[in-house]
Structure 1
Amino acid sequence: MHITLRKNLDKLRLPGRIIQKAVGKDGASVSGKMTMGFGHYSTQSGPMEPHHHAEEIVYILNAQNGWVRMGPEKDKLGETVMLEAGMILHIPELEWHVFEYGEGGFVDIIFFYGQVDNIRPEEIQ
């Protein structure tokens with residue numbers, strides 16, 4: 001068993017988000033079968049671009065004036081869905097989505113993938 005604390009995970013700053021990789025190919029705990037980590041979206045990391053990738057489950061840890069939009073194409077995202085702690089989002093493979101927030105807002109999530117490869121769109125076969 002591998003045990004770690006979120007506060008001890010490295011913070012990877014990416015455009016529009018700060019990621020902490022807990023489990024996976026390059027996580028604090030290495031796995032060849034699953035991926036799990038944390039994401040933080042706020043002015044600290046700047047706005048996020050709509051994106052898509054492998055099937056994903058997102059659990060909302062906390063959100064303040066934060067929302068998600070999703071849709072069939074990058075420039076055809078649907079309505080705004082306000083986020084709150086405890087929500088579970090099951091995002092189908094290659095569905096476009098983006099986490100956003102208003103002034104002073106943020107979104108904190110846990111993300112899960114049932115794989116370690118073919119997560120990013122350019123990797124999906």
Structure 2
Amino acid sequence: MPYTYDDQNIFAKILRGEIPNDTVLETDHALAFRDITPQAPHHVLVIPKGPYVSFDHLAKEGSDAEIAGWTRAVGQVCQMLGVSVDSGDGYRLICNSGAHGVQEVPHLHAHILGGRHMGRMISKS
């Protein structure tokens with residue numbers, strides 16, 4: 001099944017400047033901004049600037065520069081927030097994809113959550 005990108009999704013509108021955001025980092029290939037409903041003391045979203053629906057979509061169709069640029073932006077944000085393992089106590093990185101992953105916006109985005117203990121992610125049952 002082909003990836004279908006909706007250019008009217010909220011992140012596409014943010015990238016076009018139609019909706020404001022609290023930018024943390026902007027690079028050639030990524031935009032990072034604070035979540036409007038944070039679930040942790042640090043909650044930042046990192047999105048690629050290209051029209052990618054999910055991580056597997058970026059991995060399959062993105063250029064090497066886009067893949068590396070987005071991945072490096074995630075690392076830069078972790079450093080900036082002071083949550084990376086070498087400068088803090090760690091973080092949780094979440095990318096929801098598709099219906100079973102409960103993806104709400106059809107544009108790849110990674111949630112970086114940190115600043116407190118996150119607890120277990122899922123139960124074993």
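Since every read-out is calculated from the coordinates, none of them should be taken as a lab result. Keep in mind that this is a model prediction, so the values were computed, not measured. Cβ atoms are built from the backbone, for glycine too; each structure is taken alone.
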Next item on the list: Using distance in nm of label points 7 Å out along Cα→Cβ at positions 5 and 109 as the calculated read-out, with 1.6 as its value, let me know the right label among 1, 2.
Entry: 2
Notebook entry, point to check: mean count of other Cβ atoms within 10 Å over residues 29-36 computed as 18.6: which structure among 1, 2?
Noted result: 2
Notebook entry, point to check: Comparing distance in nm of label points 7 Å out along Cα→Cβ at positions 21 and 53 across 1, 2, which is largest?
Noted result: 2
Margin query: Quick check on the output: 0 is helix-only ellipticity at 222 nm (-39500 (n - 2.57) for each DSSP H run of 4 or more, over all residues; to 500), derived from one of 1, 2. Which one produced it?
Written below: 1
Next item on the list: Please state which of the structures 1, 2 yields 4.0 when distance in nm of label points 7 Å out along Cα→Cβ at positions 13 and 117 is computed from it.
Entry: 2
Next item on the list: Kindly point out which one of 1, 2 the value 2.5 was derived from, the read-out being distance in nm of label points 7 Å out along Cα→Cβ at positions 45 and 93.
Entry: 1
Notebook entry, point to check: Where is mean projected area of the Cα convex hull in nm² largest, in which of 1, 2?
Noted result: 2
